[in-house]
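Where a number appears in this text, it was derived from the coordinates with a stated rule and is not lab data. From a predicted model like this one, the values you see are computed outputs, not experimental measurements.
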Structure I
Amino acid sequence: MDTSHLTSQIATIIGELHGLFDEIGVGHHEREARESELFAALSETLHGQLRRVAA
């Protein structure tokens with residue numbers, strides 16, 4: 001599996017997210033909190049998929 005596609009998708013989504021944050025005026029600390037939530041959700045999703053495959 002070529003992980004570069006997934007890496008590219010994540011980078012694109014982060015760029016779009018930053019654009020949205022700029023448009024709606026999200027402050028630095030709030031931006032960091034929201035990004036942390038996004039990465040936590042992504043991590044949980046990937047770990048959940050791994051657990052399903054390993055089961």
Structure II
Amino acid sequence: DELAEYLGLQKQTIYNWLTQKKISGLKIGKVWRFDRKYIDEWLKKCSKANNG
């Protein structure tokens with residue numbers, strides 16, 4: 001929930017990205033955990049790729 005809110009996306013989008021291996025996370029029990037540093041770096045890479 002927090003990652004979806006942080007990125008301004010639906011939770012389903014995050015789950016789709018996980019299954020498509022676009023992002024990585026750690027599942028502990030029923031809860032997914034994400035490294036904020038990794039997410040921020042991933043966002044920078046995506047931004048650079050989209051902006052050329």
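Brief remarks follow.
- Among candidates I, II, the computation of Cα extents along the principal axes in Å that gave 43, 21, 12 used structure I.
- Of the structures I, II, the one that -31500 was derived from, the read-out being helix-only ellipticity at 222 nm (-39500 (n - 2.57) for each DSSP H run of 4 or more, over all residues; to 500): I
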